[in-house]
Structure I
Amino acid sequence: MNTTGIASASTGPVPLVIGLDLSLTSTGIAGVDWADALRPGSLRGHPRLDWHKREITDRVRRADLVVLEGAAYGHGAQAGHHELGGLWWMVTQALWEMGIPYAQVPPASLKIYACGVANPAKDHPKQVRARVAKGMVRDRVAERYGLECEGPGRYDKADAAVLAHMGRDWLGHPVAVLPEQHRRALAGVAWPQMQRPAANDSTGLL
């Protein structure tokens with residue numbers, strides 16, 4: 001149920017914003033009203049990276065803005081972290097080559113925008129907090145935007161949807177009105193230099 005109300009969009013064309021939650025095994029990709037998971041199956045190494053790059057660039061080529069989740073630096077010792085960093089650079093390099101601006105969202109900012117706090121599962125046992133928090137983000141996406149993220153990659157889909165909504169909000173075209181406790185997350189994002197609606201910014205530039 002949407003308890004925040006429907007936002008009034010800024011004047012002008014509605015921008016196409018796509019959210020990306022990059023993962024080697026299940027990349028979440030979403031707009032504000034759809035979500036999918038890109039899953040490379042048994043591919044590994046360079047073929048997997050190339051598959052992700054081709055799939056992602058094909059789907060975002062018409063985007064006005066792409067919003068990616070940034071790295072969780074506390075996970076640097078985990079398996080695959082080095083390769084995942086390579087995927088991030090490959091994708092952002094491709095976006096740069098296509099002239100598509102992109103924003104980088106810290107994981108904590110994503111959770112704040114979705115749930116109002118950076119650690120929404122803090123009252124749960126430490127060993128299950130990460131999983132519970134992912135479920136809470138997914139629930140907020142369903143309740144607030146009516147977007148049900150189901151099946152394999154459901155949490156990746158939900159994260160990508162939140163990222164897309166953050167970008168739309170920043171550009172002055174939010175789908176739902178959120179409390180400032182949630183919207184404060186926008187201040188922690190590395191937004192690109194690009195034209196924005198004058199209603200949101202007196203200069204039109206960030």
Structure II
Amino acid sequence: MQKLPAQQKRAFWLRQLYLWHWISSAGCLVGMLLFAVTGLTLNNASHIEAKPIVKKSTIVLPASLLTYLQAQPVSNKASLPHAVADWLMGSMDIDAADKPAEWSAEEVYVSLPRPGGDAWLSINRESGEMDYEITNRGWISYLNDLHKGRNTGTAWSWFLDVFSSMALVFSLTGLCLLYMHSANRPSTWPLVGIGVVIPLVLAILFIH
């Protein structure tokens with residue numbers, strides 16, 4: 001098989017790089033915008049005023065469900081019984097299923113952290129009285145937690161992995177395109193060098 005001339009090879013690789021570059025950029029566009037904006041909000045968090053909204057409620061667990069809690073041994077660190085978790089979801093829209101619980105002789109406590117806020121519930125094992133508190137810190141805090149992947153669950157963790165892979169493809173294909181065009185653009189590598197040197201110098205001199 002006859003080899004392709006150098007010019008045709010170059011044209012082939014350019015087409016492939018442009019193809020993967022624009023596909024990856026389209027795939028990670030929204031994610032990159034989100035992470036750029038939340039990078040600013042995280043870096044300037046001290047200048048952004050937040051007013052958490054806290055809601056508290058107290059109810060009594062039905063007696064038929066209280067027996068499930070009373071049957072659990074004190075040393076048990078298991079989650080709430082399924083019947084209790086299903087009732088909480090259906091009656092109060094509280095997702096406590098499969099969440100680790102802290103059991104004592106008097107009560108069971110469940111921490112329910114969430115992006116942009118926090119929540120917890122405590123159920124008295126004798127009386128069935130339940131205290132529930134939920135804190136909402138607003139949309140900026142919510143988006144910041146998405147940026148950090150904090151308390152966001154498995155699905156968002158998968159999204160972050162896919163997004164990071166697409167961003168890596170976008171960056172590497174961009175680097176290859178810079179290399180292929182650098183002969184006609186003398187400022188290419190000086191600019192790339194500046195992009196490498198500036199964060200390196202800042203890290204060495206100002207981060208301790």
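Since every read-out is calculated from the coordinates, none of them should be taken as a lab result. Keep in mind it's a predicted model, so treat the numbers as computed, not measured. Cβ atoms are built from the backbone, for glycine too; each structure is taken alone.
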Original post:
So relative contact order in percent (Cα under 8 Å, 6 or more apart), computed for just one structure, reads 32; which one of I, II is that?
Top reply: I
**OP:** Of the structures I, II, report the one carrying the highest value of mean count of other Cβ atoms within 10 Å over residues 14-21.
**Re:** I
Subject >> Structure responsible for -0.76, -1.12, with log10 I(q)/I(0) by the Debye sum over Cα atoms at q = 0.11, 0.16 Å⁻¹ calculated and labels I, II on offer >> reply: II
**OP:** Please state which of the structures I, II yields -12500 when helix-only ellipticity at 222 nm (-39500 (n - 2.57) for each DSSP H run of 4 or more, over all residues; to 500) is computed from it.
**Re:** I
**OP:** Can you spot which of I, II the value 22.2 was calculated from, given it is mean count of other Cβ atoms within 10 Å over residues 110-117?
**Re:** I
**OP:** Taking volume of the Cα convex hull per residue in Å³, for residues 62-133 alone as the quantity of interest, name the structure among I, II where it is greatest.
**Re:** I
